[in-house]
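Undergrad: The structures come next, written out as structure tokens.
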Structure 1
């Protein structure tokens with residue numbers, strides 16, 4: 001039983017790493033796309049597609065562990081930043 005929990009924990013961490021990597025790729029791609037469009041005047045659709053699919057793959061990669069934990073995906077960065085200020 002503990003071996004199964006160990007494997008599950010390893011898989012959860014691996015999927016979290018994949019999900020965070022996809023989010024980082026999406027953010028980096030968006031920054032590059034903005035730089036290319038507004039500074040160099042070049043618009044590349046490929047970078048926008050990479051950003052879009054990186055977000056999709058990141059969400060789908062981590063949805064399984066969230067279902068096992070009976071949780072859901074949420075973005076609460078702004079809520080955490082403003083906690084205790086109001």
Structure 2
């Protein structure tokens with residue numbers, strides 16, 4: 001009986017260690033994913049800001065070309081959505 005209790009206790013300790021290890025790995029993976037997501041958001045914000053500046057400059061320097069491009073994009077979107 002004492003051997004069975006000792007074996008059960010040892011099994012519980014091993015199980016607890018496996019669970020703790022799995023939890024620690026999952027938490028580490030989550031923190032890594034969060035960090036990567038923040039980096040991706042920052043990069044996207046930077047790219048959008050650059051694109052906004054480029055479009056704004058082009059709209060001021062070449063208003064007819066910008067209007068024609070916007071009309072073309074609108075036409076393509078309309079054709080795609082019509083299907």
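None of the figures in this text is laboratory data; all of them are computed from the coordinates on show. Fair warning: this is a prediction, and the values are worked out from it, not measured in the lab. Cβ atoms are built from the backbone, for glycine too; each structure is taken alone.
Undergrad: Which structure, out of 1, 2, was distance in nm of label points 7 Å out along Cα→Cβ at positions 2 and 50 calculated from, if the result is 4.4? The partial results should precede the final answer.
TA: Values: 1: 4.4; 2: 7.3.
Going through each structure in turn, the value belongs to 1.
Undergrad: If volume of the Cα convex hull per residue in Å³ comes out at 122 when worked out from the coordinates, which of 1, 2 was used? Each step should come with its number before you reach the end.
TA: Details: 1: 122; 2: 99.
It traces back to 1.
Undergrad: Here is a follow-up. Where does the value -35500 come from, among 1, 2, when helix-only ellipticity at 222 nm (-39500 (n - 2.57) for each DSSP H run of 4 or more, over all residues; to 500) is the thing being computed? The partial results should precede the final answer.
TA: Details: 1: -25500; 2: -35500.
Corresponding structure: 2.
Undergrad: Which structure, out of 1, 2, was Kirkwood radius over Cα pairs in Å, for residues 18-65 alone calculated from, if the result is 11.0? Intermediate values should be presented prior to the final figure.
TA: Values: 1: 11.0; 2: 13.7.
It must be structure 1, since only it matches.
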